[in-house]
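FYI, it's all coordinate maths here, none of it is from the lab. Model, not experiment: these values are computed from the prediction. Cβ atoms are built from the backbone, for glycine too; each structure is taken alone.
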Structure P
Amino acid sequence: MNIDLEQIRNHFKKDRFATGNGVVIDSVTEDCVTCSIELNTEHRNSVDNVQGGVIFTLADFTFAVHSNLAWVYGEDVGVTVGQSCSIAFLKSTKGSCLTAKSTCLFKGRSVSVYRICVEDDRGVPIAEMLANGFTSTKR
C-alpha cells in the first residue's frame, strides 16, 4: 500500500469531533499511526488536568485511522469500528502536547486488536489503550 498522508488527512477530517478538538494525523505507515493534540485550556477539567475524554478521543481516533487504512484506499474490506476498548490512565501530564502511537497486535477478517500508547511532549507515558475492532460487511 502506497500511503498518501494528505489523502488520509482529507478522509479523516470528516471526524469532526476529533479534528474539531484539535487532533491531527502526524504520520501513517501500515505498521504505525501517530496522531497528536496541542493542549489548551479547553482540554482541562475542573482541577486543571487534561480531561480523560480528550486522552480517550486522541487514542480512539488513532485507532480509527490505523484500523481503516485499507478501507480508505478502496480495498474491498468493510469499515472497522471499535467493539470494545480498555484504557489505563497512567499519569497526568505537565506537557503541552499529547501524542498517540498505534500498533496492530492482530488483524483477522472481522476482529482486530490494536495497542495505542499516549505520551506527552516530555516523553512521559500518559495512557495506554487496548482496542478491539470489528470489521463490518464489505462495501
Structure Q
Amino acid sequence: MTNNRRFDNWKMPNIENGVPTKYNWVVQYKENLTLGYRTDIGAFSYINAQYGVIIEEYVQIGSHCSIYSVSTIDNKQGEIYLKKNSRIGSHSTILPNVIIGENSIVGAHSLVIENIPDNVVAYGVPAKVIKSLDE
C-alpha cells in the first residue's frame, strides 16, 4: 500500500470540532481522534471521537460513513480502532468498542458491531466475515 500514488501529495487536513473539513467530513471531540498518515476519508462522513477513535496510516473510509465511539440508543461507549490499510465501504456505520483489522475490507452499507480480524472481507447488517484475503 505504501506505493499507492494517490497519496503522493497527502497533507494532514485541518480539523475543527463540528466543522466540515475541506473534504466535507466532520469530527466531534477532535482531541480524542488520532489520524494516521496518508488516510483517506470520504465526503459527508461523520466521526464521533468522544471515547476515542484511532485511524492508522493508509486507512480508507468511503463517503457517508458514520463512526461512533458512543451510542445513546443502547448506552454503549468505547474506543474505535481502524488498523493500517483497512478499508471501509461507503455508507457503513461502526459502533463503539470495535477494532477493524489490518488490511481488512468492510463492504459498503455495513453495520459493524463486533471486531473484524486482520486480512478479511466482511460485510452485511450486522457485518460478518465472508472470506479471508489469505485464500
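Mean count of other Cβ atoms within 10 Å over residues 18-25 was computed and gave 12.8; which structure, P, Q, did it come from?
Values: P: 17.8; Q: 12.8.
It traces back to Q.
If Kirkwood radius over Cα pairs in Å comes out at 15.2 when worked out from the coordinates, which of P, Q was used? If you can, show how the numbers build up before the last one.
Numbers: P: 15.2; Q: 14.6.
Comparing all candidates, it corresponds to P.
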note = Candidates P, Q; semi-axes √(5λ) of the Cα gyration tensor in Å, for residues 42-97 alone computed = 30, 11, 9; producing structure is P
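Looking at structures P, Q, which one was helix-only ellipticity at 222 nm (-39500 (n - 2.57) for each DSSP H run of 4 or more, over all residues; to 500) calculated from, given that it came out as 0?
Here the read-out was taken from Q.
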query = Where is distance in nm of label points 7 Å out along Cα→Cβ at positions 66 and 122 largest, in which of P, Q?
reply = P
query = Thinking of P, Q, which structure, once relative contact order in percent (Cα under 8 Å, 6 or more apart) is computed, gives back 24?
reply = P
